[in-house]
Each structure stands twice: as structure tokens, then as C-alpha cells.
Structure 1
């Protein structure tokens with residue numbers, strides 16, 4: 001996301017902040033949030049070489065969100081009048097965006113010129129029919145929506161993240177739009193915010209199945225799913241916390257404006273100054289093969305470690321600051337992760353909402369399943385399996401490639417070894433903690449060791465192939481040519 005895009009989004013947030021001063025009953029805030037968030041997913045969607053796809057993917061996002069609400073809401077919780085108004089606002093926004101095709105030969109809100117209006121209206125009618133049939137078919141069911149929703153999301157995720165499938169799907173879509181199949185690439189399919197929307201959908205589906213999901217109107221569900229500050233890079237909020245903020249009266253104040261402005265400035269400096277400067281020397285596929293000394297290899301690795309931190313945490317600061325301007329307190333995502341003395345604490349403070357999501361919806365259920373198995377499973381085996389599986393899935397979430405798998409295994413094994421070491425050395429740790437100076441020395445040493453391990457792990461994450469990663473590792477430890 002460019003600096004211009006961010007500043008425009010901040011402008012939208014300030015507009016809602018201003019409106020909220022005169023809208024104590026939230027009569028206009030929620031509709032405005034809904035319309036702006038709907039428009040933003042079209043506006044921020046990357047331009048794609050497949051004709052019309054950068055318009056249809058946001059439409060698909062809205063359809064998935066509508067399906068998610070139908071799958072998770074109870075019949076007695078639905079208000080036909082309110083749902084019709086919300087649906088009308090969403091569809092009306094899409095139609096208005098579609099009509100911008102008549103204002104020029106290039107995209108105004110969308111990255112390219114929208115498709116033919118008649119085609120869009122026909123697709124919208126089909127989508128509405130799908131939503132209606134889904135509602136009728138799933139009425140009164142609890143397990144089926146979760147299984148069906150999870151299956152749909154996993155299929156889409158695999159199609160987007162697995163290069164072979166993505167390239168094949170690109171060929172199919174190019175054929176449908178009468179474009180050259182030979183130019184198909186996995187990079188043709190870039191769907192704004194799908195991963196984060198998928199996390200929120202699974203969260204609401206699973207909590208609905210377990211009876212923990214709060215009641216949400218259709219407009220509240222849409223705003224939670226596509227809230228524009230968090231659509232592209234998180235953080236991953238929980239609906240019960242988000243809805244509580246959305247329903248509370250928001251009274252803008254000078255303190256709110258000051259705190260939000262401070263957070264925004266910090267985020268902008270992190271992302272567009274620190275991260276962008278480090279990006280010029282950070283490790284990437286282009287410069288990895290040109291490293292000619294071990295010293296430069298270490299510089300590139302460390303630069304990448306700080307670049308990804310400033311880039312990601314900077315955007316989180318910006319998202320949180322924008323949320324404050326609209327009365328939404330998005331959760332923190334980073335808490336000085338490179339200053340933590342072990343890997344467990346690192347992951348409890350790096351992309352915290354992602355870690356918490358996997359802990360709640362994968363790690364804890366898998367741990368319970370293994371511990372309740374008929375055949376007793378040793379504790380160390382449970383820890384090994386759950387850590388490896390969780391971190392591998394986190395790696396695959398970034399992309400279905402061998403390098404991301406290795407990055408996940410790197411951290412999974414690291415956390416397992418750290419866990420076992422901490423368990424074996426408890427008596428020694430207790431004695432060390434009694435001696436203040438020695439404890440500080442050990443803490444500094446373990447913090448540096450943890451950072452070193454994480455920084456080396458970024459080699460797998462930053463590069464596209466094993467051979468290139470091994471070449472960098474060779475340079476780092478003086479084994480390269």
C-alpha cells in the first residue's frame with residue numbers, strides 16, 4: 001500500500017471522526033463505515049492482468065461475507081428490514097462503482113475499467129440467488145455450515161497459494177476472457193485481504209458451532225469483516241470485542257485525536273521511512289545471488305529482520321490509529337518481539353493476533369485431542385506434534401511453498417527445543433534468578449540468541465527457493481564459493 005493510499009484512508013477515518021461529533025446515536029456512522037469499507041476493497045484491490053478480475057474478486061469477497069452471516073446467524077436474530085437496508089447499501093455501492101466505467105477508459109475507483117454493467121447486474125442477481133438458496137438449505141443446521149464454509153475457504157486458499165493451482169486457474173480465467181493462456185502466471189491471482197477475511201470467517205463459523213458467537217446484525221457483520229483499516233494486513237480482531245466497540249457511543253475528543261495522530265505518525269515513520277530505507281539493502285531474491293562476502297550476507301539478513309518488523313508493525317500502528325478515530329480499538333499486534341528472551345515469548349509478541357488465532361482454533365484443539373486419545377501420548381510427543389503442526393500451518397498460510405514449510409519447521413523445532421530445555425533447567429533457572437546481575441547477563445544472552453535464531457529463519461521466509469536459501473546460509477557461515 002502506497003503512502004498516498006494510506007493518507008486517503010486516514011482522511012476517510014477523519015471524516016467519520018467528524019461525522020461522529022454530530023451523530024451520537026450512530027445513525028450515520030455505521031452506514032458510512034459500511035459504504036466506505038465496501039468501496040475500499042475495490043479501490044485497494046491490486047490491478048490484475050486478467051480482464052475484469054480486479055472487479056470480480058471484491059464482489060466475491062462481499063459474497064463470502066454474506067454467506068458467512070447466513071451460516072452464523074440464527075433465524076430469530078435476523079431483521080428483514082435492517083438486512084434489506086444493509087444489502088441495498090452494499091449492492092448500491094457496487095453498482096455505483098460499476099457505473100464509473102462511463103466516466104473514462106480507465107478505472108477511477110477500481111484499478112481498471114469495470115466490466116459491462118449488464119454483466120455486473122446479472123452476476124449480482126446470481127450472487128443474491130446463491131445467498132437465498134444457501135439460507136434456505138442451511139436453515140436450522142449447525143455442523144453443516146462450518147464444514148461447508150471451511151471446505152470452501154480451504155479450496156480457495158489452495159487455489160491462491162499453491163503456485164501450480166494458481167497458474168492453472170489463471171489459464172482457465174484467461175481462456176474465459178479470451179486472453180492468451182501462454183502468459184498465465186500464479187501472480188495473476190492476488191486477492192486483497194482474503195487471508196484475513198478467511199480467518200474472521202472461520203472464527204465466526206467455529207464460534208457459532210460452539211454457541212459462543214454473539215448476535216450480530218448484517219451491517220455489523222459486514223463492517224467487522226471488511227473494516228477498511230484492517231482489511232489488507234490485520235490485525236485479526238475477534239467479533240465480540242469489535243462489536244462491543246461498534247455498539248458503544250463514540251464521543252470524539254481532543255485526546256482521542258491526539259493519541260490517534262501520535263500513533264499514525266509513528267506508524268508512518270516506521271513503514272515509509274525505516275522500512276523503506278532498510279528495503280534497499282534487505283535480503284531478497286534479487287540480491288541474494290550477488291552476495292560476495294559473509295559480512296554483507298549478515299548485513300542483508302539483519303536488514304531484512306528489521307525491515308519486516310518496521311513494515312508490519314508500522315502498518316499495525318496506522319490501522320490502530322485509524323480505528324481510534326472511528327471509536328474502534330483494534331488489538332495490538334506487536335510488543336517489542338525482538339527483545340524477548342525465548343522463542344515462546346517472541347511468538348507471544350510477534351503478530352500476536354495471528355498467534356492467538358492459531359492457538360485458539362488449532363493448537364489448543366489439537367492438544368486436547370492428543371491428550372484425550374485412548375492410547376496415552378507422551379507429553380514431549382504432544383508438544384512436538386502440536387508445535388510442528390501449528391508453525392507449519394502458519395508457514396503455509398504465507399504461501400504453499402517448500403521454503404515457507406521449512407520456515408515453519410524451523411520455528412516449530414526451535415520452540416520445542418526451547419520448551420524442553422526450559423523444563424530440564426528449571427532448578428538452574430531458579431538459582432540464576434536469585435542472583436540479579438547473573439540473571440541480567442543470562443537474559444541478555446538468551447535475548448540475543450533468540451533474535452539470532454529468528455533472523456536466520458527469515459532466510460527461508462524471504463527467498464523463493466531452497467537452493468538460494470542454502471547459498472545464503474553458506475555465505476553466512478563461510479561455506480560459499
Structure 2
């Protein structure tokens with residue numbers, strides 16, 4: 001299926017959103033609901049001593065599913081399920097955190113195969129009255145990516161993957177509902193696919209789940225304090241999503257509609273108890289609605305976990321899952337180096353006119369870093385940096401140099417400018433680059449000067465064009481700069497005529 005730019009952003013937001021919610025909630029797991037005055041962040045700690053930004057079992061179990069999809073495999077195939085089961089079994093051997101039900105199923109399985117896990121899951125359900133845990137729902141996000149063009153196959157795959165560890169109807173149906181909701185959000189950019197998914201259930205079960213969704217919409221996440229149960233985990237996530245207002249766009253005061261992503265995740269965590277799982281469940285759907293570009297840089301920089309991956313790898317994995325393992329003509333997302341050989345001059349380089357600690361350049365400078373650079377903000381698709389730059393100091397932003405192709409444009413420009421400022425505050429020398437340093441790099445460089453250096457927008461753009469004579473931000477970038485011009489301390493609003501004169 002060929003996706004639009006916005007749909008691709010939303011698709012790559014699924015696994016990234018799941019992992020973000022998971023890591024955000026890790027510190028607060030097993031705790032009661034959080035009062036408003038307690039900050040929510042990726043601080044690390046908690047009862048299992050998580051590192052800041054480290055994801056837990058929720059994401060660890062989703063990654064083998066995403067990898068199978070990224071290899072182009074059918075998640076309903078028994079051999080594929082065998083490989084997923086074996087990976088889970090190996091991971092669980094020394095994992096820091098394994099859910100009670102999942103741990104019991106894996107330990108008691110006769111073999112680390114799909115059949116072995118299913119047999120143990122059936123036996124667990126027969127002897128335990130608590131067999132409807134949330135462990136299959138927490139990992140279901142990437143299943144939707146493999147079947148965006150086939151909802152029937154999606155239902156079958158979600159069912160098969162749930163039944164490896166959770167056979168209870170509540171768990172299986174929750175996976176079906178949520179994965180269909182994620183598919184709908186990726187394709188259409190709305191949350192109403194969750195309700196629409198009830199049509200896939202028998203009438204009596206659909207009516208029951210409709211009542212459960214009604215209850216979630218009528219009550220805060222704190223109401224669902226038995227959220228180890230899959231029903232209340234879904235309700236807690238749905239409550240956080242539907243009861244959190246979507247902000248109206250006002251870039252001058254840093255208010256963006258996609259800010260709903262972060263606000264709803266924080267609401268899910270504030271619900272307490274199984275915070276990482278509820279937030280992971282919410283994060284998969286929120287990422288599918290708002291896209292990878294809606295995930296704040298402050299979280300993406302520290303996000304990491306088993307098996308040694310970070311946020312950039314999750315975005316690439318999501319893209320491969322959608323594409324069935326295929327890369328585009330440039331080699332993205334699989335290639336370690338993205339091919340820009342047909343893109344003209346990609347070697348431009350100039351010092352930022354208002355901050356010599358920021359270099360402005362083309363993608364060729366990413367592949368051969370200027371001396372002294374120890375942090376990079378990439379505004380185009382890139383491969384993998386060498387070990388000279390710590391992963392947390394390479395910020396990858398999604399900006400597309402075409403008007404109309406950036407669904408969260410105002411937010412992304414602001415986040416990119418703020419990322420440069422954060423790295424500079426840490427004493428880093430920063431390379432800010434896109435492909436040719438013509439449109440994206442000048443736009444972000446100007447906004448950085450406006451927001452953080454007190455430079456009026458028209459002056460900032462004029463000075464950047466002086467050092468980069470070919471600089472010519474596209475119209476939507478100039479419009480976004482105009483909207484944000486009053487957001488920085490000590491800055492002046494700039495007229496649209498002034499911005500047009502710089503084009």
C-alpha cells in the first residue's frame with residue numbers, strides 16, 4: 001500500500017509511541033495515582049531501577065513482532081510465530097521485567113515454540129481466574145503495520161499473537177479492537193476506529209465493549225485502578241486519550257494540536273498502578289494518530305531499551321514493517337548510508353551568523369563531520385552516524401521540503417530549534433543540516449535565533465541568507481516562522497511582507 005507523507009509519519013509513530021509511553025510510565029509502575037503537582041518524566045528509577053528513558057517488557061515483546069513484519073513475514077504463519085515465541089523465551093531468561101502471566105506461560109511451555117506457548121497459555125487459563133491480563137494488548141501495536149491493506153488478516157494476526165500467551169476472550173478481543181483502531185488512525189488520522197472495530201465482534205460482545213468504552217470516556221484514568229486486567233488497561237488508555245483536550249494551534253505560546261500526544265500519555269501515567277503498560281497501550285494509538293513527528297525530542301533523546309535500540313531504530317523498524325522489508329531508491333530505511341548522490345551540492349557549510357557553535361550544512365557534512373562537531377540535528381532522512389557522536393546527541397527530525405507534507409509542521413520546527421538550543425546549553429558544537437541547506441536548515445536556524453538568541457525574525461533570515469546565499473525556505477516554513485515570531489523572549493513580530501522579501 002502506498003501511503004501519503006502524513007500516513008507514513010503516523011505509521012512510524014506506532015512503535016515509537018508505544019515505547020515512549022512504556023518508558024515514561026516505567027518509573028511510576030506499582031504506585032498509586034499521581035497528584036497533579038508531581039512531575040511526569042523519563043527520570044529513571046522506580047522499583048526496578050530503570051535507566052532514564054529505558055523501556056520495559058511492553059516494548060521488548062513488541063519488537064520481535066515488528067521485526068517479523070519488517071522482514072516481510074506473515075504474522076499468521078506458524079513458522080513466523082515459532083520464531084517470535086523463541087525470541088520471547090530467550091529474552092525472558094534474564095529480562096529485568098516479565099509479566100506474571102507471560103512468565104508463567106513461558107516457563108511452563110513444553111518447548112519455545114508457538115505450539116508450546118499456546119498449550120501453556122490454555123493450561124494457565126484453565127487453572128487461574130486471573131488469565132485476562134494486559135500482556136498481549138501491550139505489545140499489539142506493530143501488528144497493524146503489517147496489514148494496513150487487509151483488516152481481515154489483521155484480525156487473524158492479532159488473535160494468533162494474543163493466543164500465544166493470553167487466550168481469554170477479553171484479551172483477544174482487546175487486541176482486535178486496539179489493532180484495528182491503530183490501523184484506522186494511521187490511515188485516516190482519527191481515533192474513531194476503536195469504536196468502529198466493535199463491528200468485528202459478536203453482537204453481545206460488541207455491546208459489552210461499547211459499555212466499557214462509554215465508562216472510560218465518562219471517568220478519569222484513576223478510576224481504572226485494576227489495570228493489570230486487560231479491560232481496565234484498555235479503559236485507562238482510552239480514558240486518557242479521549243478525556244485529554246486537543247490543544248488549539250497557537251505557536252506563539254507553544255501550543256500545538258499534536259501536544260495531545262504528550263498530554264494524554266502523562267494522563268495515562270497519572271492513573272497509577274500498571275503505568276508503563278497503560279501508557280504503552282495509549283502510546284501506540286496516540287502515535288498512530290499524531291505521528292512520530294509528535295514525539296517530543298526531550299523523550300526521544302533518552303529513549304532506549306532491549307535489545308540495544310533507540311528511537312531512530314524504532315522509526316526505521318516501523319517504516320520497514322509497513323513496507324514489508326523494502327527500502328526506497330535511496331536505501332532508506334534499511335541502508336546504513338542514504339544515497340543523496342543525485343541531489344546536487346550537499347556539501348555546503350557555514351557558521352550560524354548569530355552563534356558560531358552551530359554549523360549549518362548539507363547532508364554531505366553529516367557523512368564527514370566538521371572538526372569540533374559533537375552533536376547533530378538532522379532534518380532529512382539519514383543513515384547511521386559513526387561512534388564519534390553519542391546516540392543521544394544525534395537528533396533526527398522529520399521535515400519534508402514540500403508544502404503540505406508536514407502534518408505537525410509548527411511543532412517540528414519549534415522542537416528542532418529547541419533541540420539545537422538544548423545541545424548548545426550542554427556545551428555541544430552542533431551541526432544542523434538537511435540535504436542541501438536550502439530550505440529546512442535555514443528555517444530552523446532562523447527560528448533558533450528568534451526563540452533563543454533574541455534576534456528578530458526578519459534579521460535572522462537575512463543574516464542566514466548572507467552566509468547561505470542559496471537559502472530559500474518554502475512557503476509553509478516561512479508561514480510557520482511568521483506564526484512563531486513572537487514566541488521567543490525579546491523578539492519582535494515580523495511582517496509577512498518581510499518574510500516574502502527573503503524568498
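Comparing 1, 2, where is FRET efficiency 1/(1 + (r/R0)^6) of positions 341 and 373 (r between Cβ atoms, R0 = 30 Å, to 0.05) highest?
Greatest value across 1, 2: structure 2.
Looking at mean projected area of the Cα convex hull in nm², point out which structure of 1, 2 has the largest value. Display every interim value, and only then the final one.
Numbers: 1: 27.3; 2: 22.2.
Going through 1, 2 one by one, mean projected area of the Cα convex hull in nm² is largest in 1.
Which one of 1, 2 has FRET efficiency 1/(1 + (r/R0)^6) of positions 77 and 349 (r between Cβ atoms, R0 = 30 Å, to 0.05), as calculated from the coordinates, equal to 0.05?
2
Quick check: -22500 is what I get for helix-only ellipticity at 222 nm (-39500 (n - 2.57) for each DSSP H run of 4 or more, over all residues; to 500), calculated from one of 1, 2. Which structure matches?
1
No value in this document is a laboratory result; all are computed from the given coordinates. Because the structure is predicted, anything quoted here is derived from the model rather than measured. Cβ atoms are built from the backbone, for glycine too; each structure is taken alone.
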